[in-house]
Structure I
Amino acid sequence: MKMTIKLSELKPGQSGIIKEFGTSDIHIKLLEMGFIPGEKIVMEQIAPLGDPVSVTVAGYQLSLRLEEAEKILIEINN
């Protein structure tokens, strides 16, 4: 069964497929960084206080603020 959740809800080691961005004024920035709908994304690490998070997408690892991760909707197999 597939379900859609926010990227910020993934735990380290979990992965999903980018589905869409919530209503966001940063969607151009996310697209430029490789956050393309249909692309696989893996949650690598979460900082001790929960912000930022580190993900792997489009073959490279990058960090996002938690507020940015909350705007990315992903589809996971449950």
Structure II
Amino acid sequence: MSTVVASNHQNSPIDTLRKGQMGIISHFSDDQMATKLMAMGVLPGSVVTVIRSAPFGGGFYVKIDTMVIALRKQEARCIILK
């Protein structure tokens, strides 16, 4: 798996990344979803790596710092990377 830093993905959501790409969480675009994600340990400053994405625009399987979680498309869209 290649690890490409998401430098060309400035201020874009996780759903713009491809398998193996990574970025750093900047902020969240939805306050309600941010509360849920932060309770799960998804915090600004965390390193995100896309492990796999579901076909046909489904969810994402991502590594955030040391944990691996599955995110729905709407959850991934509200996580903005720097």
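Just so you know, all these numbers are worked out from the coordinates, no wet-lab data involved. As the structure is a computational prediction, the values presented were derived from the model and not from experiment. Cβ atoms are built from the backbone, for glycine too; each structure is taken alone.
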Where does the value -4500 come from, among I, II, when helix-only ellipticity at 222 nm (-39500 (n - 2.57) for each DSSP H run of 4 or more, over all residues; to 500) is the thing being computed? II
For the read-out relative contact order in percent (Cα under 8 Å, 6 or more apart), a value of 38 was computed from one structure; give its label from I, II. II
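Thinking only about distance in nm of label points 7 Å out along Cα→Cβ at positions 40 and 64, which of I, II has the largest value?
Max of distance in nm of label points 7 Å out along Cα→Cβ at positions 40 and 64: I.
Any idea which of I, II comes out highest on distance in nm of label points 7 Å out along Cα→Cβ at positions 32 and 48? Walk me through the numbers before you get to the answer.
Numbers: I: 3.3; II: 1.9.
Greatest value across I, II: structure I.
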